[in-house]
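Quick heads-up: structures coming right below.
Where a number appears in this text, it was derived from the coordinates with a stated rule and is not lab data. Remember, it's a predicted structure, so these values are computed and weren't measured experimentally. Cβ atoms are built from the backbone, for glycine too; each structure is taken alone.
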Structure P
Amino acid sequence: MTEVEDWHTRRRRYDAFTETELGKLFHTYETALVAYWRIDGDEKISDQRLMELDNVAKTATHNFITKLMELAGV
């Protein structure tokens with residue numbers, strides 16, 4: 001298998017994962033964290049907007065971890 005074929009195989013697997021409940025939660029979690037950290041470095045952003053992004057990130061993290069714990073049986 002070539003690197004390109006390997007990348008395509010991994011990408012198809014990842015895409016299939018993101019169609020699952022856990023994959024959707026992970027995608028939401030990852031997107032929320034990226035959005036928060038991208039804006040956090042901008043000094044011009046209001047504290048209110050930063051707090052909104054922080055809340056979205058915290059909610060996404062909580063939902064993702066809750067599902068992981070459920071799958072782990074704890």
Structure Q
Amino acid sequence: MKKTDCVGCYNNYYNGNNDIGVRECLYFSSAKIVRRKQVHINQQPPWTQRPISVPDCYRQGGYIFVPPNRDR
């Protein structure tokens with residue numbers, strides 16, 4: 001896992017992208033890359049988008065990340 005995998009994540013602010021001196025997200029050391037569907041919070045099922053690879057702790061405003069086999 002690399003910090004470039006965190007680009008776009010809400011907590012990427014803590015990976016050296018701030019002026020408060022914090023250099024690593026609290027979740028980074030234990031994070032693993034997983035396959036998830038990125039679903040907008042206003043999208044109604046069925047969720048048919050293709051899964052993407054993201055860290056298991058990835059968070060992005062306006063989206064949820066669900067297991068790839070889930071469609072509702």
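List of remarks:
- Read-out helix-only ellipticity at 222 nm (-39500 (n - 2.57) for each DSSP H run of 4 or more, over all residues; to 500), computed value 0, structure in P, Q: Q
- Parent structure of the calculated result 4.9, given that distance in nm of label points 7 Å out along Cα→Cβ at positions 21 and 45 is the read-out and P, Q the choices: Q
- Origin of the value 81, where volume of the Cα convex hull per residue in Å³ was derived from one of P, Q: Q
- When distance in nm of label points 7 Å out along Cα→Cβ at positions 5 and 61 is computed for each of P, Q, the largest belongs to: P
- Which entry (P, Q) yields the derived value 3.0 for distance in nm of label points 7 Å out along Cα→Cβ at positions 13 and 37: Q
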